[in-house]
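Peer 1: Below, each structure is written out as structure tokens.
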Structure P
Amino acid sequence: MHQSNATSALGGVIDNRQIGARQYEVLGLCLLIAVLDGFDTQVVGFLVKPMADSLAIAPSAFGPVFAAALFGLMVGALLLAPLADCIGRKKVLIASVLAFGFFALLTAFVKHYDELLLVRFLTGLGLGGAIPNLVALAAEYMPRRSSRSAVTLVFCGMPLGAMLAGLTSQYMLSHWGWHAIFIVGGTLPIVVALVIAIRLPESMEYLARSPLRRQQFERVLKSLFPTVSPRGAGTPDASSTKAERIPVSRLFSEGMWRRTLLLWLPYAMNLLILYSIMSWIPTVLATANAPLSAGIVAIILFSLGGVIGSVVQGHAMNRFGTYQVLLGEFICYLVLVLALSLLPVVLDRFLLAMFILGITVQGAQAGLNAVAAEIYPQSIRSTGIGWALGVGRIGSIIGPIFGGLMLGLGWSLQQIFMAALLPGALALGAVLTILFSQLRATPGHAA
């Protein structure tokens with residue numbers, strides 16, 4: 001895939017040096033935003049009953065509420081990620097964080113069901129625009145040898161945020177009510193947006209595409225590597241002064257269509273699984289006569305497993321192979337879910353299964369994000385990640401809707417887990433296809 005001379009030279013500068021304080025700052029800011037993203041994405045799942053009571057609606061009516069937020073996530077990822085490749089990742093990231101913070105804050109003041117649907121969609125729009133740019137910036141500002149670990153570390157912020165939502169929601173709910181949780185969850189992103197406006201650098205690949213941005217390019221380079229001259233890092237390419245178009249079609253050009261489609265399938269299936277668990281497990285356990293606290297503990301353990309899985313994912317893929325690790329995670333998921341569908345519900349055993357599922361499902365998602373950051377060149381990286389996440393959101397929308405339907409039909413916990421075998425099997429099939437195609441192309445070489 002073609003890249004400008006400036007971009008190639010810049011990549012060499014980053015790859016050939018030790019990671020500096022400024023790069024760690026970029027990584028830390030991306031991680032912080034991911035934590036807030038995870039908090040605001042998941043918090044409604046902990047508040048279904050009090051919000052339903054306050055708005056005088058049935059808990060089952062929250063299926064469309066979850067779907068509205070996830071539809072917003074899909075639209076945000078599909079539209080805002082390509083826009084970021086054209087006008088700058090920092091600009092779109094700031095706008096996205098401000099948007100999800102403002103509309104999360106507005107959620108505290110809704111009075112009617114239709115208002116809740118609207119603000120959750122708009123919150124999702126901002127959330128969907130943020131994550132592809134976090135992943136792209138983390139991958140870009142780290143040397144290639146560390147990019148997998150950086151991407152998976154940033155992604156661990158999302159389950160960490162979900163875990164914090166679970167840990168704080170019960171206390172805040174009992175002292176100040178559900179409104180206060182959204183006030184906190186909305187105010188913090190707005191404050192952080194101001195911080196990233198000051199401290200987060202723009203994508204250097206984006207700056208390197210045009211001589212009109214040369215001075216900004218040199219300032220960012222100087223802040224990263226004070227001893228490197230701009231000439232040594234490449235200069236913005238004069239051929240890039242023409243208008244930049246949204247490069248969505250490039251995801252299917254130059255032989256990339258196959259890898260794009262094979263990436264989208266496990267994305268969609270894994271996000272279907274992830275958001276079904278995050279949205280409905282507390283309610284499903286309540287229908288099985290478990291205490292409300294059991295559902296919250298289940299999601300906290302699932303999120304804790306997600307943090308651990310995301311942190312170790314990059315190291316595991318470096319050691320054992322990208323697709324081999326993903327393959328193992330989906331096999332583990334299928335074994336666990338099959339066991340849950342066949343065995344009677346024992347709370348301690350169920351909570352342990354939730355923890356292990358968090359490691360496998362959310363670890364796999366971190367791994368898929370790292371794959372997306374690797375297979376697409378920098379010039380369309382936000383677009384590639386954003387469209388993978390956006391198409392994946394189709395699964396995340398379908399999952400909670402079907403979860404609500406299965407609950408409405410009176411399905412047991414075991415029947416619901418039996419149905420959850422299908423998306424895992426489809427994801428496993430896609431990963432196997434990729435792995436076998438790689439082995440055929442390069443015999444004896446591990447992915």
Structure Q
Amino acid sequence: MKIFFIFSVIFIQSSSLEAVIPEYLPVNQAVSRNDAIENYFTLGFTASEILSFLVNVHGIRLSLRQLRRILKNRGCTRRGQSTDMSIIVRAVEEELRGSGSIIGYRSMHQRLTADRQLIVTRNTVRQVLKILDPEGVQARSEHKLRRRNYSTKGPNYLWHIDGYDKLKPFGFCVHGAIDGYSRKILWLEVSSSNNDPGIITRYYLDCVRQIGGTSRVIRADRGTENGNIAVTQHFFRRLAGDDFRAEKSFMYGRSTANQRIEAWWGILRKQCSDWWIKYFKDLRDVGLFSDDDIVHRECLKFCFMDLLQMELHKVARLWNTHRIRPSANPESPAGRPDCLYFIPQSTHTRDYLTQVGVDEVDIAEAYCAQEPPLRGCSPYFNELAEMIMEDEGLGMPNTVEEAQDLYIALLGKFCLPAK
């Protein structure tokens with residue numbers, strides 16, 4: 001039986017997932033010394049970086065010889081072996097079917113090594129891309145925009161937050177935060193809205209809870225969505241003993257002046273969102289999606305929201321563990337964002353984190369935050385779609401292809417073709 005369903009009001013449904021990048025570093029995790037070492041190695045950190053994490057974050061002192069012995073005993077080596085070429089080629093082909101088709105060989109190399117744990121050189125990745133994607137290699141060119149020099153004192157001195165609207169026409173609203181000094185992405189979340197003050201504050205509070213505090217100053221544009229965060233930041237910093245106490249700890253400005261996060265949105269577009277924009281436009285062009293059809297939008301969010309969120313978390317994780325090359329601006333240190341953030345001693349600065357107690361976070365959550373809706377959909381749509389899936393023996397998708405198949409199947413049941 002065909003189902004016709006009209007949605008006029010979208011309600012909020014709680015999600016059990018925290019709106020924050022899942023922890024991938026063994027910084028706050030109860031793991032053994034050797035497990036932590038292997039974790040850092042797998043993420044691509046050098047021996048000196050691993051030793052620095054151990055002594056500054058974990059309070060563990062090891063010599064370089066001891067570290068090398070542990071890595072050898074664990075089979076952790078980057079020399080003398082390489083992943084089979086057929087596996088490398090297959091992995092690149094899989095990446096090229098998604099957002100990997102718009103990134104360069106350096107980013108592709110990081111995806112293969114840090115995300116897929118393959119052992120491969122950059123030069124090999126470059127040669128494979130030349131063979132598998134010659135048009136893409138030819139088309140990609142470097143576009144640099146001159147910006148004023150940026151300066152901030154250290155990690156957690158200044159956070160920049162902002163919404164990203166390029167995917168909003170399809171129902172996907174992204175919001176993110178970046179630490180101004182280290183350029184570490186603190187959260188990168190997608191939901192049905194990035195203008196709801198309660199949802200945006202949920203992202204902020206999940207981050208505060210995860211790292212145990214907030215920055216000295218937060219910078220954002222003058223959107224109404226930032227009101228709750230501003231009040232909460234004032235509350236957390238009300239007793240601070242510096243010049244940015246209470247109301248001075250939240251700075252408003254034009255979006256174009258929010259330099260760090262605005263610049264990073266360009267990176268997100270090159271590494272991820274451009275592919276998704278083109279993909280959703282293709283669905284629209286073949287008549288499978290209509291912008292002004294609320295059922296189409298709900299179906300699209302239901303099928304693709306979780307996949308897009310996983311992709312955003314992957315992009316953030318790979319960015320945080322990649323190495324930023326030296327620049328002409330001496331105030332922007334080179335290095336991996338995670339190293340610059342967690343080991344400020346390495347760049348002769350300190351952590352400016354303002355400690356926030358669990359009780360304070362709980363109070364702020366009760367008054368200022370709300371959970372984003374599950375998959376960005378109303379609870380009624382989620383329930384109905386899950387009933388259809390159960391009746392048809394369908395499962396939640398793990399790939400873009402599976403998501404498209406589910407989307408088409410749901411549209412067929414709702415019987416609402418694009419106009």
Structure R
Amino acid sequence: MSLENWLGLVGLLVVVIARGTLAAAKAAFTSVRRGRLWQLAEGGVPNANHAAQLAEEASRLLGTLYLGSAILTVLASALAILTLFSPLTNALTDSGLPGGWAAGLSLFLIVIGVACLLLIAGQLVPEAIAAARAEHWALRLSWIVRVAQTALWPLVRLMVWLSNQLASPFGGVPFKGTSLISEEEIKTLVDAGEEEGVIEEEEREMIYSIFAFGDTLAREVMVPRIDIVALDVNTPLPEAADRVIEAGHSRIPVYEGSIDNIVGLLYAKDLLAYLRNGHDDLSLRQILRPAYFVPETKKVDDLLREMQQHRIHMAIVVDEYGGTAGLVTVEDILEEIVGEIQDEYDEEEPVFEQVGEGEYIIDARMDLDDVNELLGTELSTESGETLGGLIYCTLGKVPEPGDRLEVDGLEIEVLTVKGRRIGKVRGRLEKRDSDETV
């Protein structure tokens with residue numbers, strides 16, 4: 001090969017090293033803890049202050065690394081083609097391959113070779129090395145990233161703006177950079193903290209619940225329709241007061257005709273105020289407050305935010321047909337994070353009780369996710385979200401006491417049924433699974 005070809009190969013090697021450096025920087029900064037970098041900066045460690053500042057500006061940092069990697073990838077491909085295309089084509093032609101085929105095969109081999117080189121030497125290996133010692137490499141590479149950031153930032157801003165404009169009509173989310181600490185990394189830190197005794201088990205469970213909070217839907221936390229205590233709009237006020245006292249609720253839905261037509265909410269404090277002032281001749285409709293309706297697919301984090309903004313404590317959950325599916329309160333939502341909140345009106349009846357080795361009495365309303373977590377089973381949630389829903393789907397009929405079924409190594413016996421609703425069931429694990437239960 002000529003001197004130009006050798007210089008081209010040297011240039012290609014430099015570009016691959018540069019791309020590997022950016023890949024290592026990305027792995028280092030996405031793995032390192034920002035708090036640790038600030039601690040090092042306060043201790044006077046060289047480059048720690050620059051590294052901490054870079055980690056704080058996630059969108060600018062990642063935008064620079066993405067654009068720099070893209071430029072270097074194109075540059076590597078161009079250098080490889082300019083350097084190797086002619087020599088490789090000539091070699092293939094000399095071996096007897098027709099000129100057109102030789103050129104096409106040369107281009108194919110160069111593209112595949114560059115792709116493998118960039119993937120291995122320009123990404124995977126540098127990322128693995130940097131991730132293993134993220135703190136060390138974040139400090140050592142911070143000045144290189146700062147130089148690249150200064151040189152590319154105007155172009156990065158233009159590219160980010162342009163991509164946001166193109167994605168916006170299709171519902172795209174504006175690029176703001178991703179978090180430099182992933183959810184799994186935080187969970188790993190929490191687990192380590194629990195093992196060392198820094199974090200209590202209850203605190204770990206609460207943190208895990210917060211991560212699951214954003215994926216939880218209203219229908220998963222609501223009081224189901226069958227359990228709703230509601231009043232007909234024609235109920236006299238004294239009778240309504242008796243129902244309020246009996247139920248122990250501060251707010252009760254009021255319907256007209258059927259529970260699918262809820263016309264408002266009755267507040268106990270409003271009812272008591274009118275009765276105290278001798279207005280028991282008023283109709284229930286006159287003292288109602290508006291009801292707040294939400295779809296059953298509403299995510300509870302958004303719902304909680306709305307309820308805080310509107311200063312409401314109860315929302316009626318409706319299904320896809322507009323019928324009443326249930327109701328949800330602020331307490332129901334908060335219980336997803338802090339666990340069950342018992343008040344003086346709640347009956348403390350256990351939903352899960354072990355009565356023998358591998359044998360349990362379970363409330364059919366229990367979520368399948370909770371059942372799986374407690375028993376170590378893998379019951380599918382496709383047929384329903386509760387154990388009762390799974391039983392209904394599997395049996396294909398209205399269950400009766402004594403009905404039995406077996407699902408995923410769990411033998412289930414229906415113990416009580418009220419109306420068409422399953423109460424308690426007995427669950428027995430096969431002996432090979434009993435040692436794995438908690």
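Peer 1: Say we calculate Kirkwood radius over Cα pairs in Å, for residues 113-168 alone for every structure; which of P, Q, R gives the highest result? Intermediate values should be presented prior to the final figure.
Peer 2: Working: P: 13.1; Q: 16.2; R: 13.7.
For this comparison of Kirkwood radius over Cα pairs in Å, for residues 113-168 alone, the top structure is Q.
Peer 1: From which structure (P, Q, R) was Kirkwood radius over Cα pairs in Å calculated, if the value obtained is 23.2?
Peer 2: Of the options listed, only Q reproduces it.
Peer 1: To which of P, Q, R does the computed value -13500 (helix-only ellipticity at 222 nm (-39500 (n - 2.57) for each DSSP H run of 4 or more, over all residues; to 500)) belong?
Peer 2: This value belongs to structure Q.
Peer 1: So, one more: Once distance in nm of label points 7 Å out along Cα→Cβ at positions 225 and 289 is calculated for every structure in P, Q, R, which label goes with the largest value?
Peer 2: Once distance in nm of label points 7 Å out along Cα→Cβ at positions 225 and 289 is worked out for each structure, P has the highest.
FYI, it's all coordinate maths here, none of it is from the lab. Here the structure is a predicted model, which means the values were calculated and not measured. Cβ atoms are built from the backbone, for glycine too; each structure is taken alone.
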